[in-house]
1. Suppose distance in nm of label points 7 Å out along Cα→Cβ at positions 40 and 384 works out to 2.8; of 1, 2, which structure was it derived from?
2. Out of 1, 2, choose the structure whose coordinates give distance in nm of label points 7 Å out along Cα→Cβ at positions 96 and 424 equal to 7.8 when calculated.
3. Which of 1, 2 yields 55, 26, 21 for semi-axes √(5λ) of the Cα gyration tensor in Å, as computed?
4. Going by FRET efficiency 1/(1 + (r/R0)^6) of positions 88 and 352 (r between Cβ atoms, R0 = 41 Å, to 0.05), which of structures 1, 2 comes out largest?
5. Could you tell me which structure in 1, 2 was used to calculate distance in nm of label points 7 Å out along Cα→Cβ at positions 48 and 416 as 5.0?
6. Given -29000 as the derived value for helix-only ellipticity at 222 nm (-39500 (n - 2.57) for each DSSP H run of 4 or more, over all residues; to 500), which of the supplied structures 1, 2 does it correspond to?
7. Which of 1, 2 yields 3.2 for distance in nm of label points 7 Å out along Cα→Cβ at positions 128 and 224, as computed?
Structure 1
Amino acid sequence: MELFGPFVEVPFYPLVFPLFYGAVAFFALVMVRHLRVFAAVRTAGPSPWADVPERFLGLVRYAFIQTRMFKDPRAGLMHAGIFWGFVLLTIGTANVVTGGVIEQIVSIPFDGVLWAGISAMQNVVAVIVLGSIGWAFYRRLVSRPARLTFNRDALVILAMIGGVVGSELLAEVFEFARYGDQPGAFVSAVLAVPLRSSLAPAALDAGFFVSWWAHIVLVAAFLAYLPFSKHLHIATSFPNIWYRKLAPRGELPALDIETEDQTFGLKTLQDLGWKDLLDGFTCTECGRCQQACPAWNTGKPLNPKTFIMGIRDMSVEAEHGIDIIPNSPIVRESYGLDDTSPAAAALAAPIVDTAIPYEAVWDCVTCGACVEACPVLIEHVDKIVGLRRNLVLEESRFPPELTGAFRAMEGQGNPWGQPASTRLDWTKPLPFEVRTVASVQAAGQLDSLEVLY
């Protein structure tokens, strides 16, 4: 096996390794800083080993097949073209950053036919990705669906992905035009014909050099930029879907009212679980939750998309108080999160009126349409209900319309203030007998009664 294999003739090829793996190290350090903020909040979250078969099937359905993306078929096709195309094209990049080892190993059986097939697949996929990128730019800049927010970050990422894919294809075109046959690269072969006839060998060499190194530099830049981008969901959507809530949609976490010094509900980032912060970093800003929300669609302030984005922004602000390079054991006291640190101040900031307006907290009708629409399975409703619990139980902040309902619940046990003696009046007009606990007890059948709650 030849050292550096197919890249031995590429000028300055060894520089690929410090450039690429340096970007990988930087990516890892920023991700560690994300995780250190996660460690500063509650540890509440699902066990990674609970319900493994169901979680795995969900990962296949929502992460790999991306079924929820196809509720909007055109956007689903566009996203699938970009995502899967980008994933498949990493075979070529992985071959570059491993010194050509992958190509040399795959080429051993069948006399290189298998690698030629991979090259043909990558040629086709590159065209699909570039077409999907063009479609995405059109949606962002021209058609501009209402659920999409104009965002430079999205344009930067689209440009980077397009640059990574386009430069890889262009380098192969120049290589084909200069040196001839590249097995399987039939798209490159067609595009190389006009270059071969119109450019001198020196110009073809220069075009290959610039395109090839542009690809590597863009890959490294993409890795370094990704942790600061909303497109971090490329990495976080998989664990977010794996750790999704499997309990019934409306089931809420129970409050332990006996524990001293406990915060009732959710008030600050520290009251959230690490999965709630992961939701924030996984948000794709696609606006599907916004589009589905009945409160937003009737002109109310609640926007489930900006709520989750607000939680992410608060988490990022907390990170600014933590060094990017870890320098202490993984215990909370060593994070520099003393009461006066910027990170501690950000973690202690109230979520209400920071990530979400007070009025919007009470606009939610808890229908779960946002949760059902989210392609990466973010849980909005549980967080909003947690904020309501805190506002009511600790701050007594709630709309005046609820005062009467709360008093009725305290005095009569129901929000309508109806006396217990009228509880069964609704059964009187019915043409059949409605059994009650009292009637079952009178019949001596109480032991056979199954009580739901």
Structure 2
Amino acid sequence: MSPLANAIVRLRLLWERPSLRRMAQNIGWLLADRLLRLIGGLLVGFWVARYLGPVAFGSYNYALALVLIVGAIATLGLDNIVVRDLVRAPKAAAAIMGSAALLRFGGGLMAIAVAVGAVALLRPGDSTLIALTALMGMASPLQALSTIDLWFQSRVESRDIVVARNAAFLIATLAKVALIIAGAPLIAFGWTFAAEAALGGLAVMIAYGRQNQAIGAWRPSIVRARALLADSWPLIFSGLLVTLYLRIDQVMIGQMVGDAELGVYSVAVRIAEIFPLLPGAIIASAFPAVVAARAVSEELFYDRLRRLYALVAALGYVAALSITLCAPWLIDTLAGPGYAAATPMLVVLIWASLFSGIGLARSTYLNTANLAHLHTITVALGCLVNIGLNWLLIPRVGGMGAAIASLIAYWLAGHGACYVVPELRATGAMITRALLWPKFW
């Protein structure tokens, strides 16, 4: 039998496994979600960039970066913990969901206060930026409703939630187009950010109801809330650190160089952020299978991890090489000649995305093996290095310095730190093999 025929037979046998077929279908829906958001977000997002210009677009991204940094407080690091508990104890779903949602709502209120306070301290007197941050921060408490998404993830059923979320996304996207046509001011775009979160929450509630589920059946429990926080507290800190070292460069550029340079850098970031969407969909769908594999055998558990690392690495190389070759054309076509300086920044950032994807895949292992505290250590190391390099490089080379800092920090947090922390050396070796030879089949 030829290698091609043998591969076809193996794929057919894999497809006949119900669990794998279900996972593949779920990945398909998640990819459809990512692709729609990718296409709509790129087209309209760069239209917004052209409309606002580098300075105003930089201000928008300054506020967005602050909101996303403190927004990590609202999620409380609960995502994978809730999915894990729902897989292990589906009969306790009412207590798990209710407790997680209540915790997230409280965290969201705290996030708004921190975001507005931070921008008032960093940019005193800039009333437009303060108002913009407050508007965008309104999305944080609404993260409580995204707990419903975790219920769908635990069942590896994403069709309804994808349809619901994208309905809200399309409405918000059309609203941005209308604002551009109407010649609206910068502050109006803050309203669309908050509106999308509100519409998204309503849409997922409808999708949840179609599954004969109801928020009214949730039963928040102090005992369950404490248990969730006991498992997730390292992830609260690490989630804040992750968002910090993903977004702090934008805040530092805005403070140290100015909003015009931040606007240019943000265009490169927007394109580079496309890559993590694909491995993110795969990892979200694979997580329940990895959790289940550990209950079967260590051999199956590590085999699935190996395949996951290799697949994420392979996708990373394809994305990095493709965008490296197309970077000048992409910047000119999407954002226009006013953002030409973003081209070299994009090339560096897309290679950094390879390591951010690897780090995301490694978190699957850490969460399954109850080693979330090690994730905090590696992310803290990457965050400190990123901030230090930004402080040194941004005043000298602007956004390019931030891109170089991100590349080094992402590699260190996702891969290099594995050889510093003894418990991670085995999984670090798996990642090294995946990077050198990403064979996932």
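1. This figure was derived from 1.
2. Source structure for this number: 1.
3. 1
4. Biggest value here belongs to 2.
5. 1
6. It traces back to 2.
7. Going through each structure in turn, the value belongs to 1.
Read the figures in this text as sums done on the coordinates, not as results from a lab. Model, not experiment: these values are computed from the prediction. Cβ atoms are built from the backbone, for glycine too; each structure is taken alone.
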